[in-house]
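Structures for review follow.
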Structure 1
Amino acid sequence: MEKALKVLVISNYDDNYNAVRPEGEIFIGLKKAGVEVEVMTFGHAPFVARFREAGIRVIDFHPEKKFDRVAVRLIRDELVSGGHDILHLYNNPAIITGLQAAWNLPVKVVTYRGYTGNIHWYDPTCYLTHLNPRVDKITCLADSIKELFQSQPFFKKEKAVTVNKGHRLSWYEDVKAADLSEFNIPPNAITASIVANARKMKGIPYLMEATKLLPADAPVHFILVGRNMDEPEVLEILKTSPYKDRVHFPGFRRDVLEIVRACDFSILPSIFGEATPKGALEAMFLGNPTIITSIPGNRGMAIDGETGLVVPPRDPAALAKAIEKLAFDAELRKDMGQKGQKHIADFLSVERSVREMKKVYEDLVGQP
């Protein structure tokens, strides 16, 4: 009887359940598909109960430092006693300690990369992680990340592969619409949600510039959910916008999905660095018509004009045109929301992620 493929995953699941579920469900799917999965993570993490319910052994430990002899010894002992075929490492402390632990062992080492940028062949620190010769494969959240690795000199292009983190429509069926009355939005208003933690890559100033190009009397309100959205540059632009009283900053919220559900459409004006952005992905799974930019990390998420609206990055005029198009056409919003939901469910399913990950593992160890 052929030995089952055995994988040790080291990842930090100490976040809210919904945030880690797409990743965790891949390994539960692999377990159901016959792969012997073990997970090393914080034992108190909310998702741990789901792992154990699925029959996955959980090792209550996660390295908290990048250089930790105790962590290296503990991981190495697990690899030696467990006879794992694959060691899959999901963050920098796990990668650096895991690579040390795997030294001179026959286990194949796989790392994970979830965002574009900060990978340079001339940066010595990159050789402590993904560019380390001991790494056998890198699973990338999007093609844009894979292509970043493949553009590095001296890098073996076949090492980088794309495996998205799939979702299920059923995860969103019970999400109820939030009551937006706290924002003092009139009942007849059209609302747009923007979900992100404000960083330069998110392109929020371009959205604020776009509000200056919209009809001044359009009944559109914008709800920007996330940390630091009301940064000084954004507020300065808003001072001269007719929409300055119709842009709302609730900050970080745990009911973010409920707020998105309550809005009429969603926007993510990113200018670079994305890799299948969570904010846009969740909005589409909720059935919201969504405006995204044509940056590499958004590739495949929407078919322009059919399952979403795709505009150039750094283009307030194009953004304003797309906003106006959705704001004044209820039928378009309904049709695009339904088609976008079906498209994203097909494009990013858990089942597809499980199949792709299983193939990565089997190809790596040479199994049929």
Structure 2
Amino acid sequence: MQLVKTSAPVTVKDANDQPVYQLEPHQTYALYDCETAAAMRSETVQWVATLDSQLRSYAGQALTSERLVLPFIGRLGDALITAACLQALRDRYPNVSIDIACLPLAKEVFELSPSFGKLLPYPIRADCLKTYQYHLSFEDIASVKNATQRTMFDLLSHCLNTRRPTSPATLAIPESAKQRCKLPKKTRPRVAIHVGEPHSLRTYPIDQTINLANELSESDVKVILFGSPSAPTSGFDTELSPQIQNYIGKTKSVSELAATLAQTDIVITGDSFPLHLAAALNIRTVALFAPTSPTIVSDYKNVTAIKSQAKCSPCGVAFGACPLAHATCIAHNDESLAPKRIATNVISLIREPAQTI
């Protein structure tokens, strides 16, 4: 990590040229190397020094009652796995204090974990680092050998120099969220289906999602559709089928999503944040994989993976364009991920909880 100093306000953007955060003028910040390169495209940002020159990186040292800080820039699923890794560190050294600097959405994830100290705004200013003895970092994640063959628990615990966690993070859903998201009285099994973003290669296609919802609704199952406000909603027969309830866009926060999913019996999702959230909440989950590998769920005992048997799967491309130049991921169209097959296996899972797919 690097320390950079600003002489004027700077907006740091991601690889898609979207604004991520603002650097205030006349401040010194700690940034990851990739962010430093992006920030220094502006003439108002100057490199100062490496962060290690001011605050040592934690490398597995024995701890007593030190204070550690983690600048976090990962995605929401990464936040849940990071929480599990940090809980493992706290379990080993219960008197250690761990603060996390993160963006607002990741903050909602870490707020569900009772194991941390302060949640600071990201990026973290250099003057806020004076009270810490170590910083934790993901800087070395790109150098992990055989990364594609290892689980996220392996990768993140390696980078954080923590013991590999033996279970997902412990989460506590606020009572206020439970009350706001209380579902109608349960009369039959509830299956939640994640309706993903249409632009993502990892998203199960909307037409197949509609067929899956219809298949389940005809099997005496209450279907709960959920997703972000930008997820497609057209095509679902919510008026004709009272067994399908549309909650897409209705969970306004991570805690509300957790409160809603906690009331369901099974969650069906692709390689997504809800997969990690449902696993951490100990909800039985059916995870669908086409472009990415099911290796990532091998840490979750309550997750059953159904992998596409298409020859091109997994290509390993989670973001960006299909390597074969298809507009969508054609591996989703394989018979192995057919809605009827998924529905049949989900019904079997409901009736025989010990059965695996």
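Laboratory data are not the source of any read-out in this text; all were calculated from the coordinates shown. The structure presented is a predicted model; accordingly, all values stated were derived computationally and were not measured. Cβ atoms are built from the backbone, for glycine too; each structure is taken alone.
Some points to look at:
- Ranking 1, 2 by distance in nm of label points 7 Å out along Cα→Cβ at positions 141 and 229, the structure that comes out highest: 2
- Which of 1, 2 yields -7000 [helix-only ellipticity at 222 nm (-39500 (n - 2.57) for each DSSP H run of 4 or more, over all residues; to 500), calculated]: 2
- Per distance in nm of label points 7 Å out along Cα→Cβ at positions 5 and 341, the highest-valued of structures 1, 2: 2
- For Cα extents along the principal axes in Å computed as 68, 44, 35, the structure of 1, 2 it came from: 1
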